[in-house]
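Below you'll find a set of structures to go through.
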Structure I
Amino acid sequence: MKHSGDAWTISGMKEANARHEDSVRAFLDKIVKSPQDHARFMNMLSMLEHMGSRKIMLSQMNKTLTEDSLKHLAEEARHAYFFKRQAERAAGHSLDGYTEENTMCRVPALMYFGRMDAGITKAVSPADPYPWVSLVIELRACWLYAIYQEALERSGVQISLKSLLAEEDLHLAEMFQMCGADGDRLRALSAYETGLFEKLWAELCISLAAARNSALAA
């Protein structure tokens, strides 16, 4: 899949995250084979997508809301719905809301998003943080979902992220155009997000291992 080359090159995101690819791939290969764990993981992704749509809504409330912003908001909300629907299909029952029981690493995921939002907002102040926060989020989403799609294909699980990935890549290009070519800032913000992502992913690995041990002991 073709990505927005300038944003990837300037941010240095792929190079900085190359060392994480094997562990992320191994985690995803394991989790897609366990419907209940997979359901909780997808519900976490749904929560993060929902938080992204809410961020757009709140940040643009007192500004001139453009067609592009509304489209972005609608698509992020649809991504939240997509993951929620797939999570419930995998679980075989409703997963109402985002609770500790039905959402993998709920608190670490909330902390990841909250700290990223706050840190980037502070770093770009007094500029509008919306495009910068969205740009960094889209880099992570495109990176993770591409690896996730490969894991789904290897496992034979009938879920496709291809249309979602295409929309995220378009958002990435749009946000990059809005932010301009401030390479130093983009690299710094992407590095900041990578540090937060490492902590979240470590918690996810611990959570999956604990779930596996609990299932073996049962």
Structure II
Amino acid sequence: MSVLSDPWTTSGMKDNNAQHEAPVRDFLTSIVNDPPAHARFMNMLSMLEHMGSRKIVVSQTLRQETLSEDTLKHLAEEARHAYFFKRQAARMAGHALEGYTEDNTMCRVPALMYFGRLDAGLSKEVTGNNPADSENQAYPWVSMIIELRACWLYHIYHEVMEASPVKLSLKSLLAEEDMHLAEMFDMVGENTDLLKRLSAYETDLFGKLWTQLESAYLPQEQKAQVA
């Protein structure tokens, strides 16, 4: 794959996120060995996937005259990813996790703020001073950036779980996310300047969210080690 056809390099995400890879891998390595915390983390992922599927509903499925089979497939797969993480979270917890509450969802509010700010910020950058039909205009860009992050995180997460006693495979989910990423890149990848700005914006938001996750979990882990 050439540099110009590589979404990781073209978007700048590969370089921008080099600083995050080791801390993220260390965090995931710790949390997969802590079933209650792992369940709450997976429920957060389920919530974010659910919000992504809702974004497709809001921005695309109400436009019935242009609704495509590919869009419906994307919607169905994002909803299934939300279900997958919800089901696995319940398995880790040993009981059903109803909804997304403060008790059963790690960093619920920071995760909601991350997604809300991401959606609003990317949409504003794409549409500028022309907000008419902004949901539809921004859809491929927002999806592109979300897929970049999902693929980046899930690839590391998959490797960590494969090396742990959990042995939970994300191969099927990753195949779908990689396909979504390729589809969105085909739609918007030629505008490299905008893509780089949007990716840098998301990377800043992700860094803040991950700091919140580490603050919420690692002190508890350290206390347990001392005890």
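If Rg and Dmax of the Cα atoms in Å comes out at 17.0, 56 when worked out from the coordinates, which of I, II was used? Matching structure: I. Here distance in nm of label points 7 Å out along Cα→Cβ at positions 45 and 197 has been calculated and equals 3.3, so which of I, II was it run on? Working through the options, I get structure II.
Can you spot which of I, II the value 1.07 was calculated from, given it is Rg/Rh (Cα atoms, Kirkwood Rh), for residues 117-204 alone? The read-out comes from structure II.
A short reminder: the numbers here are calculations on the coordinates, not readings from a lab. Everything quoted here is computed from the prediction, not taken from an experiment. Cβ atoms are built from the backbone, for glycine too; each structure is taken alone.
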